[in-house]
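Please treat every number below as a calculation from the coordinates, not as lab data. Only a predicted model underlies this, so the values are computations on that prediction, with no experimental measurement involved. Cβ atoms are built from the backbone, for glycine too; each structure is taken alone.
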Structure P
């Protein structure tokens, strides 16, 4: 089951409806605390989905640790006139990561 499928079920339950038939459910599903808990769970799943989608769009090396070899390569590329954007693509990092690293290495001031 995907997060999207689970979210639809949880939202139906939070609305007090059977996820399969749409019929109104009685009993525990009409209790305010149960409804609130299901709503909180639904929002958490939505945030998780947004985070997963964002992670899929980030460069492959996002969040990976830096080493001295990569630091040297980034500095060399910067010194030879490559733009931050070009360096980011080459090193599979975000532009922000490259800017921060160049600042840390004393190559630029932000």
Structure Q
């Protein structure tokens, strides 16, 4: 299933989650609607937060991490921000890469 949710500023997200004694770090992205209604949920953990880039190609911005329930007003979904882990991801992929994959063939 796919749902479109807006990215929420770190400050707004922290303001909301501070009411629940939760901290939003600079390695997290928040996305959702202030009115709630659409969000990722528990079974979505590890799933992608994909964003459309300026070249009209999607990129992986985040990974579903946690939230306060599902689609609750004022409590957007919290995602791990992939850009903070690129060096680690690249090193793991390089060290464990076993076969070449032609990305274009995956989308054909």
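Using the calculated result 2.5 for distance in nm of label points 7 Å out along Cα→Cβ at positions 51 and 75, pick out the matching structure from P, Q. So the calculation was done on Q.
Of the structures labelled P, Q, which one yields 15.7, 47 when Rg and Dmax of the Cα atoms in Å is computed from its coordinates? Matching structure: Q.
Work out the source of 25 here, i.e. which of P, Q gives that when relative contact order in percent (Cα under 8 Å, 6 or more apart) is computed. It traces back to Q.
If you work out mean count of other Cβ atoms within 10 Å over residues 27-34 for P, Q, which one comes out largest?
Values: P: 11.0; Q: 20.2.
That would be structure Q.
Once distance in nm of label points 7 Å out along Cα→Cβ at positions 11 and 43 is evaluated on every structure in P, Q, the highest one turns out to be Q.
For FRET efficiency 1/(1 + (r/R0)^6) of positions 3 and 19 (r between Cβ atoms, R0 = 25 Å, to 0.05), the highest value in the series P, Q is held by structure P.
One of P, Q was used to compute helix-only ellipticity at 222 nm (-39500 (n - 2.57) for each DSSP H run of 4 or more, over all residues; to 500), and the answer was -20000. Which one was it? List each step's numbers first, then the result.
Values: P: -20000; Q: -6500.
So the calculation was done on P.
When distance in nm of label points 7 Å out along Cα→Cβ at positions 59 and 83 is calculated, the result is 0.7; to which of the structures P, Q does this value belong?
Numbers: P: 1.4; Q: 0.7.
Comparing all candidates, it corresponds to Q.
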